[in-house]
1. 22.2 is what came out when mean count of other Cβ atoms within 10 Å over residues 57-64 was calculated for one structure; which of 1, 2, 3 is it?
2. Supply the structure label, taken from 1, 2, 3, corresponding to Rg and Dmax of the Cα atoms in Å with the calculated value 38.3, 114.
3. Assign the value -0.72, -0.90, -0.95, calculated as log10 I(q)/I(0) by the Debye sum over Cα atoms at q = 0.13, 0.16, 0.17 Å⁻¹, for residues 169-280 alone, to the correct structure from 1, 2, 3.
Structure 1
Amino acid sequence: MNLIDQIKALKEEALRLIDKAVDLEKLNSVRVEFLGKKGKLKAILKTLGKLSPEERKQVGQLANTVKEELEERIKQKEEELKKQALAEELKKNKVDITLPHSWIEVGSAHPVISTMFEIVETFVAMGFSVAQGPEVEKEAYNFDMLNIPPDHPARDMQDTFFINKEGYVLRTHTSPVQIRAMLTQKPPISIVAPGRVYRKDADPTHSPMFHQIEGLLVDEGITFRDLKGILKIFLETTFGKDIPIRFRPSYFPFTEPSAEVDIGCTVCKGSGCRVCKDTGWLEILGCGMVDPNVFDAVGIDWERYTGFAFGLGVERIAMLKYQINDIRLLFDNNMKFNHQFKGIR
């Protein structure tokens, strides 16, 4: 049998084996057997040197044609086998949606997020709307327009994360959201501003990142009595109607007069314990009437309008509500700790 007949016979044999291949592994074996470096086609071509130039050209052209035909057929067969394997896999893993589903453990909201939602919902129910603002904030909004001058201790590097020398900081409170609201809205204004804030603190009761909710109400005839009434409703909704509440004079640069609000200790019920430092009281939030200098900064007529503002730490509320003694537990992502709060929304 001459070389041309051998090549034709090799082609027929290879096509037959390609068609019989039932998986990719067997198909690859056929490829190696006939087209590999030590395959049958290569073996035939090694004998070309014994032929005349004319015969060598004829056999070489036929060998290349056969090689291309076999490669194309192997490629087609490979696609067929892949489609077949996929179809079998899908059939094998088909899901019967009529079967009862397997039990899945239901999660719950993190106590901080849950507490934030509850606080916001309380104020929304009283007519406040929710406002948001950037966490990387202009110094002008974070300090200057809130009556916090450049030499104020709150602007010290020990308290604030400065982003660059161009006047941007990680906001130290959500009060800049109030400034943005007063710059873009005309009174009456009633908003609460929840969000993350940043300060250089790190101990069992402070975190460098924490959550805060601040509120602002501006309108004609707003008094400190309105502020007390709003906060009383909020605190009784959060801690119960029997919770003792007191207001203490304080100082904030953006409110005048200002006050700290305390509630009766939720741990010892006012008898005195380590949590309340034996005073029977827990500081819960700060508040006050908006300072006229702040109104001047945002272009609101303080002779016509008055308003109040308040701010509270969400983690502080969550710790009191769920009697957590270390703020770091809220951010450690310890699953044993988190599983205690299943059932809260």
Structure 2
Amino acid sequence: MNKKLKTGLLYAALTIIGAIGGGILGKYIMQNEHSIMELIYALVWLFVANLVGVVVHESGHLVCGRKTGYEFVSFRIGSMTWIRENGKLVRKKFSIHGTAGQCILMPPEVEHPEDMPFALYFLGGGLFNLISAAIFLPIGILIPNYYVSIPVVFFGGFSLLQGIINLVPLQLTVPNDGYQILNLCRHKEERVLIYKQLRFNGLLYQGLTPSEIPEELYDFGEDSRGLSELIQATRYLDCKDFQTAERLVASSIDSGKMISLHELEAKSELLFCKIMNGASESEINALYDKELKKYIAASAKTQIAKRRTMYAYDLMITKDMEAAGKEYDAAMAMKQTYPCAGELKSELALIEYVGTKCAA
């Protein structure tokens, strides 16, 4: 059975489960003649239960990762992100398109990356969801009081749904936990890839810029699905070598192996490189299509790299000084809330370089 068919069948099953659950809830509400306020109460808890399920999921990754020697990097729900700064937990702001939350840990340093512990860390989120569902669903069903039963049942139901969605191997906007576990079990090169990704990201959060990160963490092996070239490009961007960065980013896209989110990220960086390397306006606008515009606009709310790209675009392509000023101000406003210290340092230097180049 191919991947698309399996994904389709899973979504069909989840849709059926949701329809049956909604039908049962609707019938229960109609039979018991609940008021409009009671219906609003249920809808509010529908939203809250989903959010709590995400918190439980990411907490599962945190607990299980820490149990296997991983170091805390960040914990995110929506765009609210917590990092450790000077020994204290500090709230910052960040988000990734297509994800409701994320717990990032850095694996313990090992001599052979393929020996990294991984199963419990990736399994933890879905496992916590299923445990929560097993506890709360039966309790909620047995509770006779409507106002107590609704939040408990919704929380248990969403936990069950999130556990299934995360543990059944799927590659959606990003690969889910089940897909990651399956890949890591089957292929040692995948363990090397994820180990270096997580170590690289952890060091960025600790304050190292891309050019300061050890060179061995840039070698992801031959079958890196274009990620090796994309991440290597960040080193050259940090060093202002935009020609080499453009070549690497273009190579990552040409590999044809990237997931959609990574490909959009690569195209965003390719856009910046082409602007800095003096590409024609027609070439720039051909790349900056409707899909990329939508991705950059959504990501720019919390990602400073997108502000840097649009600042360069407004200054050097459209020559819109007012729009460029707004992008610059928006980037500067992120300084206090941006969670990744090394990335922030590198991006601020790039933004100042763009401004200086245009002023020259």
Structure 3
Amino acid sequence: MAKTVETIDLVKNFNGLTAVDRVNLSVEKGEIFGLLGPNGAGKTTTIKMLITLLKPTSGKAMVAGFDVLTQADEVRKRIGYVPQESALDIRLTASENLELFAELYALPKSKIKARIQEVLELVELNRRKDDLVAHFSGGMKRRLEISRGLLPTPEVLFLDEPTLGLDPQTRRVVWEFVHRLQKEWNLTILATTHYLEEAEHEMDKVAIIDKGRIMAMGRPDDLKAEFGKDLVELTVKAQNGGSSEEQVRSRLLQLQLGSDLIVRDKAVRVAVANGKTALPSIIHKIESIGIEVESISVRSPSLDDVFIKYTGRGIREEEGAEDSSDTRKQLAKIIGKMRSRV
């Protein structure tokens, strides 16, 4: 199939820091392609190079058949972009917001009114076209932003964290509209996300990106299939109470429990073809070396398991660490203000 977006060893450096490191992507026409990774992984920087807002340090990128460096104007004519940050003016109506952007896109004035009507109907906001955006819910604002990205009739639509900050039900509604766009317009969509569920259930293909590098790429089911059918998870402790966590870990790693074995502290995860039939053997091997199994469960692999396999940590852990860091910074600011008043 035709490649609508393609990159070859794409690199972006900022003052000696490599934000995007030799990224190779291949997105087919009509596909929903996802860049999955934590904040700071290089997702937004990659998109900004593809939409010509940033110049690559090195490498090559083609969008809709045109080079982002040497044919930037041709690329811009064929893309739509919905950024993370809202660019809507809440003091204007939905129609007025779209009129403003239609002029920025240099759409012919004779076609602007009909085009706005078309995109608003597509995202089911036509009845609210004369309402102030200040009165819109978060989901309605996001749908309006998506309609804005559709004004130039793009071949490729770039969505940067399209459901960030929305509740699960509203996220589901937004993705329903995205899938409609894909089917009705045969639109190629490249979206970034750090939500595992979105990458797993909404994307045709996913690239896992971490620290600027593509760690794995493929269809979600194919990536999960690398682990086999089941994942067995256990928590353990030494029966004699005398072994350290590192000793327990070392002894477990010597056992032939299955593939993709990960031992962290007292948690064990191993991939097997059939969890139910493998459990007795796994428990017997562990307890035969003096380690007690405290709990055990069997589940299907997820994209978080794929992320752990290639990065050594879970994407949820990464997000939690960042959230915790942000919270500490906010608390520090509050405490500092309180002290200054004393």
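1. Values: 1: 14.6; 2: 22.2; 3: 18.0.
This value belongs to structure 2.
2. On the way: 1: 38.3, 114; 2: 22.8, 74; 3: 24.2, 82.
Computed on structure 1.
3. Values: 1: -0.67, -1.00, -1.11; 2: -0.51, -0.77, -0.86; 3: -0.72, -0.90, -0.95.
Traced to structure 3.
Read-outs throughout are calculated quantities, based only on the coordinates presented, and are distinct from any laboratory measurement. Remember, predicted model here, so these are calculated numbers, not experimental data. Cβ atoms are built from the backbone, for glycine too; each structure is taken alone.
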